[in-house]
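Following are the structures in question.
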Structure P
Amino acid sequence: MLSTKQKDFIEKIGALARRDMENTKVLASLTIAQAILESGWGESGLTKKANALFGIKASSSWSGKIYNANTKECYDGVNFTTIKAGFRAYDSLEESIADHSRLLTSLSRYKKVIGETDYKKACKEIRRAGYATDPSYANKLIGIIEAYDLTRFDLCGEIKKSKGGKMKSSELIKKLKDIEANYKTRYAWGCFGCPLTSAIVNSKAKQYPNYYGPQKRNELITAGRAGAFGFDCVNVIKGILWGWNGDNSKTWGGANYASNGVPDISANTMINKCIGVSSNFSNIIPGEAVWLPGHIGVYIGGGVVIECTPKWSGGVQKSALLNIGSIAGMNGRKWQKHGKIPYLEYDSMVDTKPQKFVNSGAKSVTKIAREVLKGKWGNDSARKRNLTAAGYDYNAVQREVNRLVRNPRTTKSVKTLAREVLQGKWGNGSERKRKLEQAGYNYSEVQNEVNKMARR
């Protein structure tokens, strides 16, 4: 018989898994069963300390948080061996579920799992694809699903229907780029694409008198005479989803209020409805919302966000996603969270080529590697492009990232180590090299610094 805590766990994970299934087609019952099995009903140390439900190991390409823990592996199909491994860690359980689905949908070996509506087949396919080494893994998952009626969370036939009317993320990005490049816009609180006529501005002034003072009204009406449309941050997103097409003969530029299944919600409410919300920007993809309290924008790829803000040019504009890096000649800001907008179908899964980032000049390989581990330079191919564009040696940085992952406690700077070498603390010749490498440091980098100091 289920305890109250177990019932609550199923309902909580079930709701998250069902919502995730709408976008990823990963069967909700499979996700819940794996969460129960892998996390021990959410009671494992990995789940409690790292919000990790699925025990996904952190490879060298993972730039998020890492939690080290013991795990049992079965390599010969019979015997289990306990090993120490580094696991991916998260800020929330929702982020863990999103990363689990991202893993399954991004690797070709799991292609038979995606879209499978028969839970038994899905369980067998995920085991066959090598998700777990336990030979009984599929049967355990099937038993959990049947014991707790987890198929009630599956959408199955509803998936196609729910996706049918959704705009694709690539289309949203295309429309945002078009507005930014080809239309005059002004930030106007409460507007979702209206031509800034005197009637509209005065109407909004009655609705929001504290924002629309005399100076602001005159400014917006003047801009309207020049053909400008009014948006605010969340309303440029909603306006497009509601059908905005730049028709200045229509009150709202062709948009139909609260249409296409998209409600009228605030920036803060939208991020709460987003899927896979995360503060780790290394896994952001084009079309996701980026958020900070009271403000929202859309990541379009290449380290660039399109947002509508009263700052800078005062309308719909591009800005650099500073969580990834600065871009020469472009304003930018850091955001707190990102996530998939639930009213979109995501088809833009690969980042575009980034614009050239600003190289701050004096950063060491170790410092850049630590920034990589904090998620500032993206993941995989995006990371390589960003680092190369900024003038850094990708291979050297990646080697240092891998070293830091293997030896997370090696925190001394190269200069500190070089001083210690000169003080005789690390020995000479081959002994010095052996000691430094055993401690997890880059011998060549340290020795180069030693040589520089010795010449001074």
Structure Q
Amino acid sequence: MTLLRRIKMELFLVLAWCIKTVGLRKEAWFQEHLSRVRHARNYLSGMEFDYTAYGREILERTRRPSTDFVPLAEDSHTPAPDEVKLLAFYLPQYHQFPENNAWHGRGFTEWTNVTRAVPQFLGHHQPQLPIDVGFYDLSSSKIMHRQVELARQYGIYGFTFHYYWFSGGKRLLEAPIFNWLNDKELDFPFCLCWANENWSKLWDGGNREVLMKQESRPEDAPDFLRDILPFLQDKRYIRVDNKPLLIIYRPNLFQQSDFLQFQKTLREKALEAGLPGLFLCMVGIDYFDGTPSQWGFDAMVEFPPMRIATLRQYVKDGNPINPEFKGFVYTMQPAIDDGSIYQVESDVPVFRGIFPAWDNTARKAYSNASCYLQSPETYKKWLCGLIDWEKEHNPADRRFLFINAWNEWAEGAHLEPDSRYGYAYLQATRDALEGRE
């Protein structure tokens, strides 16, 4: 770590303490930054970078097959009565569209981020490269048929599409979702998650380097409902009590009073359109003021790595070979082993969530990346516990468990098979669902 970077880090900690002290942020926010600084002091300071060992490992990877590879199963999952319904979040950013061509260069898709990734420390699983479905193009629905086939084979119940709609009616990344809507042969359940945040060059939905601003206005409710109505009316759409299940990613980008009016209008317009209502869910996000019911929600959906900052542990025995790497390495293993990962508090029903793995260094290696060291075995143990929790706490018709994600390749969160693990994460998913050891 350079002296300048160390000084900046310590000054930011002082600033964070001041922000917390005057009440602009809560104690949990400050503790998260305090933990990161403490970790950086111990983990990054004085670390030597072994480039020789790094180069040797990269070359070895090209010469030997992976011992972690699990082949495609020969049979398929048979759904059991009342089993937990596994819903995988689905990112549609695997096609060209004009805005990304303008912002990131012609030809940009999510694969651009994925393929430029490199290992940041010895043993780091990067780049993560797809097999089976390959480097697909979602400008048509052709590859979606294979995705549905794979998902069904391994016990996934449905997809949750991220839907990017902005005030004034502008959409981004919508083409694959409309392709899905129009291809009725894709006979597979789905629902929408409105990604109601800024579209940012930093891929964080924040207020820096904003490319498409989200206004968060209550008066947008009629237009938004009108826009998504064809999806909500589709027979494949997932419902609770016959009401379409709709997820709002970050409701706190609204003022609370504005959102209460927004959701009220949304429900009214749904009734006017002939729907029996809406089943509204919020994503369980960090630093949320109030409770889900106070914001008008019917349920909460977990979306790790959100809301796990107090459960994850920093890995301090890694070897960050890149002197410019601005990321942190975590593990969830202790929280899974001691059961603390399964504890949750909410004043509305909770649909539990999990990631198979998480590593967004492909996008953010030089701007605050986070990498969770996770294996298919760790994921399976976590998933088994969440399935048991769902069976104990939710009625049979409301046992939804959300997996983040089906295809977040640039964030290292994908069930789709890759060149190192093959179908291991899909097989672990099926094994957990079927109760296999």
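What follows is calculated from the coordinates using simple rules that are stated; it is not laboratory data. Please read these numbers as outputs of a predicted model, since none were measured by experiment. Cβ atoms are built from the backbone, for glycine too; each structure is taken alone.
Each of P, Q could give log10 I(q)/I(0) by the Debye sum over Cα atoms at q = 0.08, 0.14 Å⁻¹, but the derived value -0.46, -1.55 comes from Q.
Can you spot which of P, Q the value 3.3 was calculated from, given it is distance in nm of label points 7 Å out along Cα→Cβ at positions 100 and 380? The correct label is Q.
Comparing distance in nm of label points 7 Å out along Cα→Cβ at positions 36 and 260 across structures P, Q, the highest figure comes from P. In terms of Rg/Rh (Cα atoms, Kirkwood Rh), for residues 220-323 alone, the structure with the greatest value among P, Q is Q.
In this comparison of P, Q, the computed figure 13 for relative contact order in percent (Cα under 8 Å, 6 or more apart) is attributed to P. One of P, Q was used to calculate mean count of other Cβ atoms within 10 Å over residues 52-59, giving 19.6; which? Structure of origin is P. Here helix-only ellipticity at 222 nm (-39500 (n - 2.57) for each DSSP H run of 4 or more, over all residues; to 500) was derived from just one of the structures P, Q, and that gives -13000; the source is P.
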